[in-house]
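No value in this document is a laboratory result; all are computed from the given coordinates. In this text the structure is predicted, and so the values were computed from the model without any measurement. Cβ atoms are built from the backbone, for glycine too; each structure is taken alone.
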Structure P
Amino acid sequence: MSPPVFRFAPSPNGYLHLGHAFSVLLNFDRAREAGGRFLLRIEDIDPTRCRPEFEMAIYEDLAWLGISWETPVWRQSEHLDAYREALEQLTAQGLLYPSFESRAEIARLIAEREAAGPWPRDPDGAPLYPGAARSLPASERRRLIEAGAPYALRLDMAAARARAKHLTWTEQGEGPAGEHGTVTAWPEAWGDVILARKETPTSYHLSVVVDDALQGVTDVIRGQDLFWSTSVHRLLQELLCIPPSTYRHHRLIRDSAGQKLSKSTKATALRELRAGGATPADIRRLVGPP
């Protein structure tokens with residue numbers, strides 16, 4: 001039997017904080033306990049936010065924590081062909097369509113819908129796609145694409161669910177409401193999710209599924225904020241004939257106000273803690289037990 005494979009997959013769009021430390025230590029420790037492999041993946045598909053200095057800082061912070069990983073490191077920007085191939089598979093199944101509305105147009109459509117009553121939102125609280133691009137004639141789609149119009153490639157959720165009816169995953173951790181064991185996936189809660197854009201040939205949902213498959217990841221350990229995203233990932237695995245991983249969603253590290261630590265809110269970076277005299281043992285103490 002092959003050893004289990006774990007991974008840590010940060011984006012180089014800011015410095016790592018205590019939440020990242022908790023997740024990477026969980027993955028690294030579990031890999032060692034299970035006699036498995038530990039992989040590092042750099043999720044750098046967003047060229048506008050990802051920067052080389054942040055990537056180098058990831059390596060420095062992890063090495064300081066005592067983390068070692070297999071090389072070469074998997075960088076998403078070097079595997080765009082694999083994501084295109086997955087999109088082609090979904091297109092061949094008739095499951096993708098381009099939507100051409102701008103963000104401002106989508107916001108206007110949502111406001112119109114909400115004037116008549118509540119509009120559904122996804123598990124993260126974002127409104128579901130309200131447009132009608134799915135019903136655009138093929139000739140009109142071609143005309144817009146040939147004219148250079150920006151577009152997003154969306155998954156036709158209704159058609160996808162017709163192909164993959166009953167989906168579950170094995171949860172070894174705990175969901176936001178205490179979900180554990182066999183969890184029923186609910187991808188329709190996300191609506192017609194975006195899997196790529198004209199200028200970016202993949203999305204988080206698509207690339208994480210393809211990467212885990214190509215890297216042979218067997219055990220996915222990540223934060224509870226991604227718990228319901230697993231529903232979309234299980235659907236894509238089914239559509240792309242990819243065996244599912246085992247999942248463990250862990251508690252989130254929060255600030256004094258109870259908010260999840262985030263790069264966007266300028267959470268204290270590991271490098272700042274290190275500069276202030278913290279040791280790797282201090283970091284383990286600060287994040288607490290698994």
Structure Q
Amino acid sequence: MFGFENMLHDEFTELPFKIMFYVIIFLFGICIGSFLNVVILRLPKGESVIGLKRSKEDKEKASHCMTCGAKIRPIDLIPVFSWIMLRGKCHSCGAKISPRYPIVESLNGLLYVLTFFVLDINVKSIITCVLMTFLIVIAFIDWDTKEIFIGMIAVILLLAFPLAFFYSREYGDVTLKSRVIGMFIISVPFFIIGEASRPIIKKKFGEDFRAIELGDTYLMFAAGAFLGTRAVIASTFVGIITAAFGGLLVKAVTKDSKFAFGPFLAIGIAVGSLWGNQIAQWYLNLLATE
């Protein structure tokens with residue numbers, strides 16, 4: 001589409017170009033990741049993520065250390081590298097700065113690099129990078145609040161449209177039929193499980209919640225449109241497996257069996273967006289050999 005698809009996978013492409021490209025993509029990704037930290041922090045509080053609705057006093061407070069009030073210097077705002085140079089502490093009082101900031105920034109940058117490494121340079125790679133960004137926000141907010149914002153899910157659903165109506169036609173990608181089936185093949189069972197579990201949980205524990213919340217159901221609905229049938233099934237499988245191990249770890253640490261499912265589904269969707277069809281095909285080939 002741009003005239004340089006498969007450039008990164010082309011054996012004739014010079015290694016220095018590939019390295020430079022990946023470095024630029026990583027740096028761009030961590031800059032976007034820095035903004036994601038703002039979104040993850042403010043969105044659950046109902047605050048503006050771009051600062052237009054914030055008062056002058058709030059903006060001034062945000063530019064200071066929350067412990068000692070020291071002004072944050074421009075050099076302290078460089079994604080990832082500032083945290084490393086400061087050793088995770090305020091330059092003035094030594095108060096600890098959460099490692100989540102560089103983790104989110106680095107994760108976004110690495111996922112961008114991985115996306116282009118796997119899919120090469122094309123429209124699908126760009127759209128998938130946007131998907132990765134929203135998955136990070138969904139995962140961290142859900143982990144903190146056990147809530148998935150419908151607006152985030154709507155964006156993922158919208159991302160499926162250019163893939164369904166343009167990209168698939170030109171490159172023989174996932175068909176429109178597969179995407180439509182994918183929207184329901186996981187979300188419907190999730191909805192049924194959620195509805196069926198609600199009265200059981202309420203009777204046994206006295207709490208009104210579902211084994212699979214509606215946010216998780218909506219997320220897989222949108223993921224099905226983006227990934228198609230095979231890939232969304234593979235994504236769900238990866239999400240459930242990682243959730244099983246994650247749940248055991250959470251219970252061992254916190255002694256609480258309740259945890260957010262969304263982050264693990266987000267991991268599954270990320271894996272599915274890069275290797276979902278290959279995982280599904282591998283499994284089908286495995287069944288055929290038995």
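Say we calculate relative contact order in percent (Cα under 8 Å, 6 or more apart) for every structure; which of P, Q gives the highest result?
Numbers: P: 24; Q: 17.
Largest calculated value belongs to P.
One of P, Q was used to compute distance in nm of label points 7 Å out along Cα→Cβ at positions 231 and 255, and the result was 4.4. Which label is that?
Q
Of the structures labelled P, Q, which one yields -22500 when helix-only ellipticity at 222 nm (-39500 (n - 2.57) for each DSSP H run of 4 or more, over all residues; to 500) is computed from its coordinates?
Numbers: P: -11500; Q: -22500.
Of the options listed, only Q reproduces it.
Taking Cα Rg over 2.2 N^0.38 Å for each of P, Q, which is largest? Let's see the in-between values first.
On the way: P: 1.06; Q: 1.11.
Largest value of Cα Rg over 2.2 N^0.38 Å: Q.
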